Structure 1
Amino acid sequence: MSKGKYKSPAPEAGIVGVKVLDKNGDGYDSTIIKGIEWCIANRKRLKLRILSMSLGGTVNSPCSDDPLCQAVEKAIKAGLTVVIAAGNSGPGRRTIESPGISPSAITVGAVDDRRTLTQKDDRITSYSSRGPAPGWRKKPDLVAPGETIISLRAPHSKLDRELPYLRIAKNYFVLSGTSVSTPIVSGVIAQLLQRNPSLTPKQVKSILKKNTFSLKLPPNTAGSGEINARFLL
């Protein structure tokens, strides 16, 4: 146990894990879509409010022709706030991955917070995917810490076996990427919804973007800025 040294943005949140990828982290759009549909069908029974997706793939078409993107849009219409990794294919333009191209989702890029409390020295990571998304939509929506983030270790997983030097003590693991930025934003949303359960996905997105910390970067690099949970205080 970390005895409080490592703590998530929403340590008391209930989590339902929906496995849609194999042991190597690979999977099919059809399987991911089934997972999204399962969340929609069970949202009331399990009191699901947030769908956090640390995955993505190559964009071959606009959202209107992308089945995975369309499944995300259905989840949002059903009342789920969907948070998706932008991808790690930066710094080139038009590198946002699917389903992060979804207009209604909250697409998350990554910054290096340099392990300081102040956000003034935070920098966008080179690998964080950039917009625009198809249709010249501005993406990502915002960014969050994603460099050398410490979280729970998954013993005997592929990453655990191949990268043992990334283990922190016995129970923790350090990783980088927009896939670890995404759940940080999801945690902030959980805190926001705990305070105001009546918020819609559209309202949640608007509130987060309105309260970001400006990195003075173009919208297609860092969205509206870096997630800033201080407004919850």
Structure 2
Amino acid sequence: MKRILIVEDEAKLARLISRVLGEEGYAAETAGDGRSGLSRALTESFDLLILDWMLPDRSGLQVVRGLRAAEVSVPVLMLTARDQIEDRVEGLDAGADDYLPKPFAFPELLARVRALTRRSWGPGEEGKDAAAQLAAGDVALDPVRHEVRRAGERVELTAKEFALLATLIQRPGQVFTRSVLLDTVWGGSAEVYTNVVDLYVSYLRKKLDRNGEPSRIRTVRGVGYTFEPQAPEPR
């Protein structure tokens, strides 16, 4: 099992990332400040660090520099609200391996986690690359290539549409509440209302559904939505 350290001072976000990673089979642990995060990364063995840029005690940039100065080569995924190209370059030059701006969609985070932890696969684990692809019925989603196909035909989706579909298709038949979808796809942003979920479901249906067939994304009245691998039989 891959071991991941999340260094993030926003407790709610850290718990959310930890929960999502745990559901995907990772052993996720957290640190709430740069000093403790650096200390743990220097003294313990992790397969990946998910590291916020703005941290108390020591910034994410200082943590990365401290790791690389100590010749610790653990992959580092930087999370930050900074969106200037100069900031990204500074983080990558300091030794970070990848960069994900906030707010982010969890399917994209998971795709980046898979890509960064792939380098440390053991013997016989090469086939896990194929496992990154998700499929339910005739709908296939590749988080790494950011592609969606239905019956072999490519479907063009926006980033949020893609993230919403990726969340639903990971567990076909499971009902997701609007609040869970809001947390997972929009990062729990207080500025986003729950009705945005309904809006984006309608966008997805327009692109995925076929005339004369029931939608694969089924509304569970009063609860939320679920993805059905096969179209339900007509009554």
Structure 3
Amino acid sequence: MLVKDAMKHPTDPAWPIAIRSLFIRTVLYTFIIGLIAQGAYWEAQYLPAVRFSELGFTEFTQTLALATGCLLLLYVRHVLRVWPNVTLLLLAFIAASLIREQDRFLDTYVAEHTWKVLVSLVVIPSIAWVVIQRRRFLAEFAHYSNTLSLGLFIAGILTTYIFSRLYGRQTFWQTVMQESYMRDVKSMAEEVIELLGYAIILIALVELLLLTRRIYHARNAET
């Protein structure tokens, strides 16, 4: 059913964003980014016992951002029924990231390497399905590739999985801090940058939701 609905309109039009709408969304996104930065500051100042640990603001907000992203993608895929193969691949990526963020909890309270098994159970079937449905996936991706959402999504991936890792290298912080090197500072920098990347990914998924809602309503108006 999802595939059938996805193929009904192979030539969905471009959906430009009105300047007023873009301004409002930019203000809201700026507020979210500022709140994240302020939250990290409050964590450092008022939560010394758990700061930048699994129980701190930063790690919890990372999990919250990824869980919210999963819910948005489930809504787009199963309620709006727009681009089901593209959203499946995005959902697999976000769900795998969410599971990976719980690695220490799963290793401690379930079994070692549990998160790897769960990630495999999510990613492998999803990729296999996309490969099987590759023609439909490519047709859907041709539309998604021209959107603000994809650009933000890629920026979030680069921030979280590339820049945060390089920026959080121990050798870099040892060079910067020299004899004053503290591992907590390195971990703080890496985790906050990682959270920024997740926030950008979440914003990309909000943009995807707004776009697919317009497509959904346009399709309903035609029928």
Computed 1.3 for distance in nm of label points 7 Å out along Cα→Cβ at positions 20 and 116 - originating structure among 1, 2, 3:
2
Of the structures 1, 2, 3, the one that -8500 was derived from, the read-out being helix-only ellipticity at 222 nm (-39500 (n - 2.57) for each DSSP H run of 4 or more, over all residues; to 500):
1
Ranking 1, 2, 3 by mean count of other Cβ atoms within 10 Å over residues 28-35, the structure that comes out highest:
2
Among 1, 2, 3, considering only relative contact order in percent (Cα under 8 Å, 6 or more apart), which has the greatest calculated value?
3
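Taken together, the values in this text are just the output of simple stated rules run on the coordinates, not laboratory data. What you are looking at is a predicted structure, and each value in this text was computed from that prediction instead of being measured. Cβ atoms are built from the backbone, for glycine too; each structure is taken alone.
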